[in-house]
Structure P
Amino acid sequence: MTEQRYPFEYAVLRVIPRVERGESINAGVLVYCHRLGYLGSRVHLDQDRLRALDPTADPVAISSVLRSLAGVCSDAAVGPTAEQSIGQRFRQLTAPKSTVIQPGPVHTGLTTDPAAETERLLRLLVLP
């Protein structure tokens with residue numbers, strides 16, 4: 001018998017150190033599965049690739065923002081974010097932005113385990 005698969009949505013977090021140039025590196029993934037009540041993220045900033053795009057970029061500041069975005073996904077979220085549903089958080093995180101860290105388009109898929117899917121997408125789309 002086949003395991004039940006559930007629809008999920010995901011987006012890649014991209015770092016665009018010089019927005020005017022539009023060059024980016026993938027630095028994280030956001031995964032949302034409404035049916036299983038899951039919102040997760042994993043981030044990884046490749047500092048060598050960042051320096052290749054912009055030697056003046058601040059990897060410490062960018063990493064800090066990436067960790068903050070990942071924190072919005074966690075059960076330990078605080079402040080007004082904690083009052084939002086996980087669906088609202090995902091929509092907020094994936095809304096178009098014009099900043100150094102931007103979400104890519106939202107894609108969909110089917111999964112039996114959204115946490116494992118988050119790790120798989122990180123390996124596939126972000127890690128070197």
Structure Q
Amino acid sequence: MGRLVHFEIHVEDMERAKTFYSEVFGWTFEDWSEYAGMPYFGAVTGDADQLGINGALVQRRGDSPQPGQAVNGYACTMGVEDYDSTATNILNLGGKLALPKYALPGMAWQGYYIDTEGNIFGIHQPDKNAK
């Protein structure tokens with residue numbers, strides 16, 4: 001089986017990206033640069049007993065994605081408890097709106113944003129009453 005076990009977010013400014021993801025989602029980071037041979041910070045996204053995976057921020061080795069460019073990679077979606085407050089936090093910390101909040105009827109609220117490094121990601125709040 002090809003189960004997803006790790007993700008990488010390519011960033012231009014490592015400190016800016018670490019601040020963004022720690023402030024929005026509460027992630028913590030571990031410096032794995034020595035192992036990777038380049039700036040590379042492991043992202044701990046939650047407790048080990050919670051559903052989900054950990055990943056990393058890796059130094060981007062090329063141009064940042066341009067606005068309006070098609071997604072070239074995987075868009076990760078983070079589960080949140082409060083969509084609206086998370087969205088406000090994202091925007092206040094320098095993120096941008098990519099696709100506004102919409103209902104997945106009977107399941108959840110979903111939307112997409114662009115981080116401080118030009119990467120797209122989603123947020124998802126389960127809600128059986130979404131419509």
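Between structures P, Q, where is mean count of other Cβ atoms within 10 Å over residues 11-18 highest?
On the way: P: 21.0; Q: 17.2.
Going through P, Q one by one, mean count of other Cβ atoms within 10 Å over residues 11-18 peaks for structure P.
So distance in nm of label points 7 Å out along Cα→Cβ at positions 35 and 75, computed for just one structure, reads 3.0; which one of P, Q is that? Answer by label: Q. Source structure of the calculated read-out (distance in nm of label points 7 Å out along Cα→Cβ at positions 3 and 43, 2.1) within P, Q: Q. 4.0 is what came out when distance in nm of label points 7 Å out along Cα→Cβ at positions 59 and 107 was calculated for one structure; which of P, Q is it? Working through the options, I get structure Q. Computing mean projected area of the Cα convex hull in nm² across structures P, Q gives 9.1 for structure Q. For helix-only ellipticity at 222 nm (-39500 (n - 2.57) for each DSSP H run of 4 or more, over all residues; to 500), the calculated result is -5500, so let me know which of P, Q that is. Computing helix-only ellipticity at 222 nm (-39500 (n - 2.57) for each DSSP H run of 4 or more, over all residues; to 500) on every structure in P, Q gives -5500 only for Q. If you line up P, Q by mean count of other Cβ atoms within 10 Å over residues 19-26, the top spot, with the largest value, goes to Q. Here relative contact order in percent (Cα under 8 Å, 6 or more apart) was calculated and came to 23; which of the structures P, Q was it taken from? Considering all the candidates, the number was obtained from Q.
Readers should treat all values here as calculations from the given coordinates under stated rules, not as data from a laboratory. Since the structure is predicted, the reported quantities are computational estimates derived from the model, not experimental observations. Cβ atoms are built from the backbone, for glycine too; each structure is taken alone.
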